[in-house]
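There are structures below to look over.
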Structure I
Amino acid sequence: MTGQDTEDIVEALQAADAVRYGEFELSHGGTSDYYVDKYRFETDPECLSLIADAFAAEVRESKLAGVALGAVPLVAATSLAARRPYVIVRKQTKEYGTGNRIEGPLDEGKEVVVLEDVATTGQSALDAVSALREAGAHVSRVLVVVDREEGARELLADADVSLDALLTASDLLDAEG
């Protein structure tokens with residue numbers, strides 16, 4: 001991504017009121033003095049479209065995967081922008097209906113890129129990568145909107161997965177400065 005692309009996405013997140021300051025508890029149990037509200041940027045059509053276009057430019061010929069629930073709007077919008085098929089990866093196997101953990105057709109050996117909203121520790125992305133690999137997919141890349149720079153890149157690298165982010169926490173915080 002170019003510096004202008006990064007700037008445009010930062011501005012779009014700010015316009016969607018998706019970056020908030022205060023004291024927040026994060027899903028992994030830690031606290032932070034800022035919060036990136038994925039539901040704010042995923043429900044704003046201008047912001048979501050900008051993110052989907054940026055993701056679409058990065059996915060090449062890969063199948064897409066989104067982690068339920070947070071990344072479903074991202075993967076659906078990116079699928080449309082890139083004209084690429086996608087699957088949804090549940091956090092756990094469904095206990096009813098088809099009992100699927102992965103929703104949508106997935107061919108063994110297919111290259112899949114995981115899309116995620118915000119990466120902190122990287123654990124939810126790694127769980128999705130593991131589920132996809134168990135199902136026979138080849139996964140070597142996770143794309144996120146924001147990398148909070150709190151260990152996700154390193155955790156994924158240990159599993160031979162690269163983390164690419166449209167923005168980092170530094171990009172967001174520098175823009176506020």
Structure II
Amino acid sequence: MILQRASERTAVPWRNGLGVQYEIACDGSLPDDWTWRLSTADITQNVPFSSFPGVTREFCVADGNGVVLNINGVDHRCEPGSVTTFRGDDVVFATLIDGPMRALNLMVRDGAEKKSLQLSTAGQVIDCCSVVVAIHSPSLLIVDKDEISLQILDGVFIDSQKTISVLEGIAATI
């Protein structure tokens with residue numbers, strides 16, 4: 001098990017240069033040698049998203065009040081606790097809802113093993129995952145018998161089958 005603090009991640013510009021993201025996990029190297037990647041992004045202004053043809057994207061509001069994503073001309077209100085799925089080559093424009101926000105993003109290339117974001121709240125048990133990220137508030141987890149305290153967007157990498165109990169907060173997993 002490896003603990004990764006959000007405060008220790010390095011900011012990397014978006015592909016379109018209009019924002020920054022912080023890599024959590026990736027099964028290859030950046031910028032393009034991967035089949036899946038998990039990252040966070042700071043959205044501080046109304047902004048278009050970068051294009052990623054051949055990729056399925058999952059977008060989760062992890063901190064803040066959310067955004068309205070205009071995806072190919074259709075508005076989708078994304079609030080805390082929601083996961084919105086869209087194609088990487090869709091035309092996406094984000095309009096903030098009452099201030100800046102941070103997102104958790106999962107990208108999976110076409111043909112790769114399917115992965116998706118799952119959200120678990122206090123009292124739930126997670127049976128199988130490889131990464132856990134705290135969203136919306138600090139989280140307290142029990143991983144086997146170890147107690148793990150996470151701040152917002154901190155992550156834990158799970159190296160084998162372990163039972164995870166969410167005692168406090170919300171955990172996003174893949």
Original post:
To which of I, II does the computed value 17 (relative contact order in percent (Cα under 8 Å, 6 or more apart)) belong?
Top reply: I
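Out of I, II, choose the structure whose coordinates give helix-only ellipticity at 222 nm (-39500 (n - 2.57) for each DSSP H run of 4 or more, over all residues; to 500) equal to -11000 when calculated.
Working: I: -11000; II: 0.
It was calculated from structure I.
Laboratory data are not the source of any read-out in this text; all were calculated from the coordinates shown. Just so it is clear, the structure is predicted and the values come from calculations on it, not from any experiment.
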